[in-house]
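Colleague: Next come the structures, one after another.
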Structure P
Amino acid sequence: MTGWPKILRRGPMEALAVILIGLGFFMLFQPFVLQLYSMSFITLLVGTLMFIIVSKFPE
């Protein structure tokens with residue numbers, strides 16, 4: 001579809017999802033801040049769900 005804005009295309013949104021997944025792993029494995037550890041599962045979950053949904057978007 002040509003009507004989609006460039007920011008909502010698959011490439012940029014998949015990159016954002018992968019960044020969220022990486023951030024979630026970093027938050028999960030860092031030993032310093034308990035608040036980051038507490039939010040790591042939600043961050044991983046949002047990134048994974050976003051990647052699954054965005055992979056259906058047009059290029």
Structure Q
Amino acid sequence: MKLIVYHGSDKIIDNPSHAGGRKFSDFGLGFYITTNIEMAKSWASRKKEKASYILMS
């Protein structure tokens with residue numbers, strides 16, 4: 001069985017790192033993924049003035 005996961009961002013992510021993100025956000029530093037593409041899209045589009053990208057793995 002293959003598990004597909006998504007990450008939404010306003011940047012292109014070439015090399016994911018668990019040290020990224022915002023230190024004082026709800027869950028702290030990390031590279032967050034989801035199996036729900038709609039959730040990844042909402043993460044990516046939080047900053048309306050920037051482009052949105054979805055990383056799929």
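Quick note: the coordinates plus some simple rules give every number you see, no bench work behind them. Given the structure is predicted, the values throughout are model-derived calculations rather than measurements. Cβ atoms are built from the backbone, for glycine too; each structure is taken alone.
Colleague: Quick one: relative contact order in percent (Cα under 8 Å, 6 or more apart) came out at 51 when computed from one of P, Q, so which one is it?
Modeller: Working: P: 47; Q: 51.
The read-out comes from structure Q.
Colleague: For Cα Rg over 2.2 N^0.38 Å, which of the structures P, Q scores highest?
Modeller: Answer by largest value of Cα Rg over 2.2 N^0.38 Å: P.
Colleague: Turning to a different aspect of this structure: Which one of P, Q has distance in nm of label points 7 Å out along Cα→Cβ at positions 7 and 39, as calculated from the coordinates, equal to 2.1?
Modeller: Answer by label: P.
Colleague: Can you tell which of P, Q yields -4000 when helix-only ellipticity at 222 nm (-39500 (n - 2.57) for each DSSP H run of 4 or more, over all residues; to 500) is derived from it?
Modeller: Details: P: -24000; Q: -4000.
Of the options listed, only Q reproduces it.
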